[in-house]
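Here, each number is a calculation from the coordinates, and none is a lab measurement. The shown structure was predicted, so the numbers you read here are calculated from the model rather than taken from an experiment. Cβ atoms are built from the backbone, for glycine too; each structure is taken alone.
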Structure P
Amino acid sequence: MNRSVCIVSGGMDSATALASAIASGKEAIGVHFDYRQRVERKEREAFNALCDHYEIRSRLIIDLGFFKTIGASALTDRSIAVPLDFGAGVPVTYVPFRNGIFLSIAAAIAEKEGASEIVIGAVEEDSSGYPDCRERFLRAMENAIDLGAKEETKISIVAPLIRLSKKEIVQEALKLGVPLRLTWSCYQNEDKACGECESCRLRLKGFDLLGETDPIEYDRR
């Protein structure tokens, strides 16, 4: 039961959450989702690079192409522009109930593999404000998993970054020795990060506040 199903997008947050699980002595099972996001190829590349770095043998890449059919997000619908500013409310980069679906699939994997926890790099404190990144949502999903799984199955949802600021996440990543050069956070580019989308700006904010330099290349910085 000393196993963790780690949801790894390939971004800085999920990589740091993965490193935290490994540092705690857990055997990591890496899980990545392709859902026709704009940077699908780059995120998959980052996932595999991180798994190679941490010598994770058990890894799954799961196709969730139906997210593009559902649409309603700038990440899966190219007719919706990725916003370059921070507006009020939930941004158009929100993918409807994405983490709920990710966690449900991860729960199935965890039950099959006999893992005791699901690790996710969700952040509530200093983030885009996605409703499925809230701590109370994760606790509700944990309860649902408990109700829907076999009686002997006990799976916790672990979100080690949930209350951290981006500065604290960068600090934690550096402390854990996360290979941040292998990670990718940009919402719209797959060669050089744009440096302008909300995800890039939140990431850069963490490095800037800590006085550190982000090791990935940016098109505009």
Structure Q
Amino acid sequence: MSEGIIRTQADVNNILQTHGANFTIFGNKPQPGMLMYQDIRGALGADGPDGKIDGNDQQRISLNGKPRINYGFNLTFGWHGVNVTGIFSGLAKYQIMPTDVYYRRPLPGNDNLTIWKNAWTPQTAATATMPSAIMNDWQGTDNSQESSTFWLKNGAFLRLKSLIVDYNLPSKWLKNSTVKAVKFYFSGENLYEWNHTKDWDPELGGDFRTYPILKGFTFGLNATF
């Protein structure tokens, strides 16, 4: 369980005062910019804190790794020859842990720099939404990339899967024509999604590098003679 970003030296001092001068986080002394975690147990499952954060402090953080609610509905209405049908689907009670560790590392080659724009620095200590960009094992400090509640995302979403709009010309406009009926139509697929994870599509799971679901558009005209 993450307790958030250690923002200042005063936070570090409070941690050491509370947990002891030898307290470590995955083998490293706490310092500003790190993530802090709950010290809940020691080796061999011993109850109570042991003065260090390591693999023994792992615990279940969610029961919603698989969606518990899968739903969908249709909306249809017509007005003066215009017919509209929308098909919606979504998931609820769903939480996602980014499966790709590169999401939790500031690595330019994986194009995740945008989520690290507000990383901790001494100048942004009070407002940063991400830990320090150097707090990962590539920089010698295994801290930020550990799976924890800090990274757990709300995966609930509602997607407009399909929208169909058609318009039938009034028959009186065609009464002096050889054309009996004319219909204009538009259909679109995956047009919009309401979600809580702006970095990637929750319908695709926890890999932010997965190619997104494509939108599709179709326009047409039907004429009956």
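Work out the source of 94, 36, 26 here, i.e. which of P, Q gives that when Cα extents along the principal axes in Å is computed.
On the way: P: 51, 38, 29; Q: 94, 36, 26.
Value 94, 36, 26 for Cα extents along the principal axes in Å corresponds to Q out of P, Q.
Which structure, out of P, Q, was percent of Cα pairs over 22 Å apart, for residues 36-155 alone calculated from, if the result is 46?
P
Looking just at Rg/Rh (Cα atoms, Kirkwood Rh), for residues 148-195 alone, which of the labels P, Q belongs to the structure with the highest value?
On the way: P: 1.17; Q: 1.46.
Going through P, Q one by one, Rg/Rh (Cα atoms, Kirkwood Rh), for residues 148-195 alone is largest in Q.
Given a value of 4.0 for distance in nm of label points 7 Å out along Cα→Cβ at positions 68 and 116, calculated from one of P, Q, which structure does it belong to?
Structure P accounts for this read-out.
One of P, Q was used to compute relative contact order in percent (Cα under 8 Å, 6 or more apart), and the result was 18. Which label is that? List each step's numbers first, then the result.
Numbers: P: 25; Q: 18.
Traced to structure Q.
A value of -12000 was computed for helix-only ellipticity at 222 nm (-39500 (n - 2.57) for each DSSP H run of 4 or more, over all residues; to 500); which of P, Q is the source structure? Don't jump to the answer; show the numbers that get you there.
Numbers: P: -12000; Q: -1500.
It must be structure P, since only it matches.
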